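A.B. asks: Multiple structures follow.
Bear in mind that the values in this text are calculations on the coordinates, not laboratory data. This structure is a prediction, so every number in the text was calculated from the model and none was measured.
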Structure I
Amino acid sequence: MQIDRRFVAGVVVGVVGVLIVGGAVWLLAGGGSSEKASAGAPKGGTQATPGPPPNLPVPTGTGKVGCPAPTTTVKDADGLKHALDAAKAGDVIRLTAGTYTGKFVAQASGTSDKPIFLCGDATAILDGGGVKAGYAFHLDKASYWRLIGFSVRNSQKGVMADGSSGSVIQGLTVHDIGDEAIHLRGFSTGDTVQYNKIYNTGLRRAKFGEGVYLGSAQSNWSNSSGGKPDKSDNNVVRGNVIRATAEAIDIKEGTSGGRVLDNVFDGSALGGDKFNDSWVDVKGNGYLIQGNSGKKTLKDGFQIHQIIKGGGTGNVFRGNTIDLSGADGVGINDTVGGNTIACDNKVIGGRLLEKGDCSG
């Protein structure tokens, strides 16, 4: 997406009918106007419809973190809240199987050599209690955490990190979320989001249903970063499987130095509005985007935009596999220039670039 629409007023049009013709959905509105959208995709920022998990294995790779023996084991929401309130560097909190309903907040920090662990398997489920408000799990200026293995569902936003550094979000199953699944903002730096499975985002508003969201839009800097560019820099997004209604990964203006590696994108749920038409939207600087693969997109595989002066440059794209079958865009749509698009990016069913040549 080129702009953040969360703070842009929309125009409400009364829908008075639906006509399905040739696999497309037409929303008939007052005044004789109509809106065309692909069948099955969310339309116009409305709520998305949940689907089954993507039938895609989470990649295996380097950098995985294991959970040490627990120092505390919890079995219900009250126990988890107490453990989070009492957490200190070196603690290992183990979630037993079950549903933990609530909105959970961590404010203590670990250290680089003594991080704080919160571990479970997919049967340990954090349930936010509804997709219209709140975060299921919030790292609130809490650094050096390891969130490993459990499930997150049924909240407006899944995992939110504000001012968190050196944290790892790994192996989670994040699904049935109102807006975005995992968000690093407010100067969150040096964090890693890896080997998670993300799907059924955008259940509140499809156009806000990003998979992983890095930084903040310029229009939100007054709220998230004191009016300054949200330099949520040097973050790694690696080996995730993502099916989202908005971009799988949205890299905001003002961020830099991150890496997007070996992710798998399923664009079959893309929609919500006309801007959600690629898997990855890059508006930051100096990112390495390598080894990712994707299928099903409305237009392009990757897009690069400039929102602030000097933004969207110095990025490197290498070794990505881009299946454009059925789309009318290009593999990597660089609308800015000043980026390196290597020739080893593979495109199926279309062209690599809109204009210019690849490198190397």
Structure II
Amino acid sequence: MNPQLGIMTWGDIAPDPLTGQLPSPSGRLTHVLELARTAESVGLDIVGVGEGHGAHRVNQDPFLLLSALSRVTERIRLSAAASVLTTADPVRIAEQLSLLSLLSNGRVDLVAGRGALPQDQDLFAVPSHLREEIFEERLDQLLDVLRPGPSDLLGDFRDHARDVELPATGRDPRDLVWAASSGSPRSVLRAAGHGLGVMLNVMEGEWRNLLPYVKAYREALRGFGDRTSARVGLAVPALVIPDDAAADPWRAAVELAHPYFSAGTRTYGAASPEDPTWTLDEFAAQCAPTGSLVVGGVSEVVEKLAVLRHELGLERILLRVDINGLPHDTAIQTVRLLGEQVLPQLREQHMPGEDPPRLHG
């Protein structure tokens, strides 16, 4: 199985922690466009754009940003990864998805996320104690309205709307929509219940911690009588350098990445006693063979991705390449190496009849 390999961005505007240089919003948008163009030029499969709000973001509307990317690319798939459905109207999301599908010649899909940071819940008047119920209702309604023909949108958190019908996308909603998961039983079972692919969003910890959730997802699909729609994706931060960049490329990559990955916190939020920044040793452990982060030289990244693909049964891998003020040239280097070196080697790994890959170290 050859998974789709691509990049993603959260569109954050952050100062370089070493120089203090802060890109302008227009400069940051230019960087995102260049990342997408570069990803397509080197043969990557997909570019994803997350959703975030506030003055430190340029991705408040992933669909609007993806529409811009659709104008500067021709082949690469475009994903709203993730779109926070808890704070959005599902009819509006379906309309945007349908329109973007037309603009991009069908290259688009959506990762529906519950998300919603506390400040975003306040911003969009979402009661924190109801966000699970709101998300589940809106996911149901989104899938209903994406199906051909009229739909009745009934629920507890909106006025009833009857005979709602949008322009047909020509695609099964289960092909258009993934469900985001940070690794919880409820989220993976919800994805399985709808027959959706599950996109695992990981920012720290050992990747083997995901195995029980992937197993539960696949078993739930079988329990629902669905043996055909299992799709597992992984979204994770990454940085890649050439193998010949240093005598020990893994150590060099870790030391290069650390100031930027740790400029936020372990979960890339505001620092607090409960969520401190990484020390160099802690960060190195996250980048080790057992850790979730994909940081190293080309050979180490190929080896890690091959194991993740095999062990988790991945169909899609999205690597977040521009984190916390990381210099744009460094992010572009990662994208080029992913397309020119990592992807070809990854697709040669584990051919039929071979033993599955194993991580060293």
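A.B. asks: Out of I, II, which has the highest value for relative contact order in percent (Cα under 8 Å, 6 or more apart)?
C.D. replies: II
A.B. asks: Out of I, II, which one gives 57 for percent of Cα pairs over 15 Å apart, for residues 238-317 alone as computed from the coordinates?
C.D. replies: II
A.B. asks: Among the shown structures I, II, from which was the value -12000 of helix-only ellipticity at 222 nm (-39500 (n - 2.57) for each DSSP H run of 4 or more, over all residues; to 500) calculated?
C.D. replies: II
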